[in-house]
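Colleague: Below are structures written as structure tokens.
We did not get these values from a lab; they are worked out from the coordinates using the rules stated. As the structure is a prediction and not an experimental result, all values here were calculated from the model. Cβ atoms are built from the backbone, for glycine too; each structure is taken alone.
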Structure P
Amino acid sequence: MILVTGATGFLGKRVCKKLAEKNLAYYPTSLSLGVDIRDEMQTHELFEKIKPVIVINCASFVGGIQFGYKHPVDLFSNNMKMVTNLLESSHRIKVERFINPISNCVYPAAATLFKENEIWNGQMHESVSVYGFVRKAFIIGASAYWKQYGSKIYNIVLSNMYGPGDHFEEERSHALGALIMKFVKAKEDKAPYVNVWGTGTPVREWMHVDDGAEALIRAMDMPFHEGPVNVGIATGISIIDMANLIKKEVGYPGEIKLDPSKPDGAAYKTVDGSLGEKLMGWKPATDFEKGVHETVQWYLQQI
């Protein structure tokens, strides 16, 4: 049995959909389905009940830059509880494989092309330091459980994800979702311009949620690797170029105004996915422009 935590979330839904398409038996769980992974007893009882052979962990408490600045304690406390409960419960029932996605915000702020052997080579950007720390705690915990108990935990590093079903909330959205909301609203309101946070120069590598889900499912069959494994294509897009792409997809006729008084976050974030490609025999393939078009169309259908 495959246990999927966070199964009703953005990534978890896609993982469950792909597992169903492959006729693989799975058990979905999430806070909305009645199990709070932050609670030690509930987590242990769930694992004892299901006795999963494989766990795909899509549970997290996360948001965009603005959310991180406003709720650092919530980010730290909620995620740390999940880390410790999941690691210990998996050990207790001897889960064979624990698949764990890690945000690429764990890499040093000064890095531009993220490589696994450089993950500890500097401080993370202060805008993501709290969330990045707890994700790194999972990497350390995974190593500890491997060394002491032989627990096989696969930490798969993914870029910021986007796609249909994403968070479209002012604070919880990443840049792409937030921009889609802004341009759609500006078009509806016939606003003369859209404010875009920051200088527009930061570069981000994005991953379609279907590629993220595919990576986690492929990790079930890949050779074990103790450290983090990147999945990516080493190609990014600047915030201003992405804003112009979304503006075009939405059909917004107004202007874009940059607001350099707002934070940029890290300057450049792309991922060297060569190790992930080697271990999985696969790399993300969704065309970014096609993915943005699909996401914009989905959002327009929801409002």
Structure Q
Amino acid sequence: MIKYIIGIDGGATKIIARITPSRTENPHSLFELKGGSCSISNNFEQAVDVVKQLVTQLTQLVDCQSHQVFIAIGAAGAGNEQLKKVFCEQLYQKLNINKDQLLVTTDAITSIFGANNGDEAVCLALGTGSVAISLDCYGKTKQVGGWGASISDEGGAFFIGKQAVRAALWDYDKHGEFAAILSLKISQHIGNTRTEILSWLSHAKPLDFANLAPLVTELKENCPLAKKVFQEHIKQVEVLANAALYNKNVPLFLTGSLAEISAPYLSKPLQKRLHPSKGNSIDGACLLAKHHIKRNQEFKTCQ
């Protein structure tokens, strides 16, 4: 019998796991733990290990056995069905659970279920990457964007960081030095000489670029170059929002680390459709877990 649900928000930067009783409508947290990156596309082994570690710790905290929990995970990279399949198989084995105890989806899906308590909406998840998800009144979802760092993610911190480095390098090429305030700050991370910069670029991962995004958001009011990079970010967020909202009369929600800083700069038409989120990705994971358990119980009753 399932006594507890574990909801997990597994983002590219960090993971949050919550355990709560299964027989309550209020998804209050008994315990909540945090860990490192949980991107199954960027670091598969780390994602498996951190989920195993947090789930084990949470079950020990409430003194329950593996067969007594249902786990719902919203993980970055879970849109790749092949990776997701292997990810699930690893967790079945390492956590000693069966297929009826695990639900794995993308962190974008858990975000939209959390944002409007499972009711129809469009949700933009603006974190390390970016993706838009629409949820209709039948519970069906549709994704826009989120094709990965190599070609997409224009509304996320990775894109801001990459644009910031590109702008700093043009500044360096033009003046023979890092002249703008943003460029000087960027150089403290990537180096001051061509050799140092090329070395950094050859090893830089999406998260390394994403870690530079706060420099842009902090300097956008005082540095013209930072302002230009941030304006391009807002432009890309609006492109994503308008594509997801096309022909839909539903509320718009922003989630993720860049949601609060981005919202005030959106166009007035988008701001009019913007609503404060009712919950976050981990709330959505817990909600999906409860729905899944209920469907399983109804199916068994009909048999």
Structure R
Amino acid sequence: MVFAAGTAHAATTLRLGHTFNPGEASYELLGELGERVEERTDGELKIQVFPSEQLGSEVQLLQQSKNGSIDIVVPGYSGASTLLPAMEISNAPFIFQSWDEARHILEGEAYQPIFDELKEQHNLVPLAKTWYWGWRNLTFNGDEVHSVEDMKGLKVRVPESPAWVEMVKAFDASPTPIPFSEVYLALQQGTVDGQENPIPTIYSRKFYEVQDQLVMSRHMLQSQVVLMNAQKFESLSEGHQEILREVVQELAQENYELQTGREDSMLEELRAGGDINVIEDIDRASFEEAAVQARENLVDRWGEEDYRRVMTAIENYRN
């Protein structure tokens, strides 16, 4: 007996791992990714999402995606710099003045050679080059901080990352690496005088309970990047590649709108609550001037050519 050949294709299932937790905008939106992709590909492409570090830490997820045991990851640029240091340039202190400027650089020609190198060396390609997380700001106990001179001698908790360490040193303060899970206790006990994070982190982790001032320094922009195993991406049909990128970038824009809205409302709550003094009249020029030296100290790590190209592109954008 002869059976007619069917036209249906077996579905391809991609595995996505991320570190976001319930209550965070990125957690909610990445949870919608599979449904949207499946709908637009008529069920031919599915995405299984593993949130909240179920499959490992940010660095572990990057290695798994590079090796092909999972397909898609959403690290910060600083996390991605554990594979390729030049990715960290976007985390340089006071390098960007606006989100539009950051997008122009990260999604444009200036960063493309870095993404090319990421593919060549680590088998990863971007689905979305920007995924907004927030501007990082300082919090402290003690005397008010309005200029870089006010930071002299202060102990500031930092992640174990060269960009943060060099920044705080350039501010004439003492960088103190402490695991994120221990930051609240370190602030409460006075092990450090302050820390720095985006508003949603300061709010959700209740750092305002153990800090008395929030300095709106906006010293560093934190963005994630959505990366996929290059071989797996190239194994998809062109149509599925296009749909996958399209949906991820739609979600990235929705994330920006949702995250910035939450930032604004959280900041208003902090102001109204009275638990922490929000300081906005700061001498930004003093911080920006100090940050130049911090960036120069990192050029050897990042690569002279990549750094100068990015800085030239920023200058051209502003002019």
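Colleague: Taking 5.7 as the value of distance in nm of label points 7 Å out along Cα→Cβ at positions 71 and 143 derived from one of the structures shown (P, Q, R), identify that structure.
Modeller: Source structure: R.
Colleague: Let me ask something else about it. When distance in nm of label points 7 Å out along Cα→Cβ at positions 191 and 207 is computed for each of P, Q, R, which one produces 3.1?
Modeller: Attributed to the structure labelled P.
Colleague: Something else: Given that FRET efficiency 1/(1 + (r/R0)^6) of positions 239 and 295 (r between Cβ atoms, R0 = 35 Å, to 0.05), derived from a single structure, equals 0.45, which label among P, Q, R identifies that structure?
Modeller: Traced to structure Q.
Colleague: Still on this model: To which of P, Q, R does the computed value 3.5 (distance in nm of label points 7 Å out along Cα→Cβ at positions 63 and 103) belong?
Modeller: Only one of P, Q, R returns 3.5 for distance in nm of label points 7 Å out along Cα→Cβ at positions 63 and 103, namely R.
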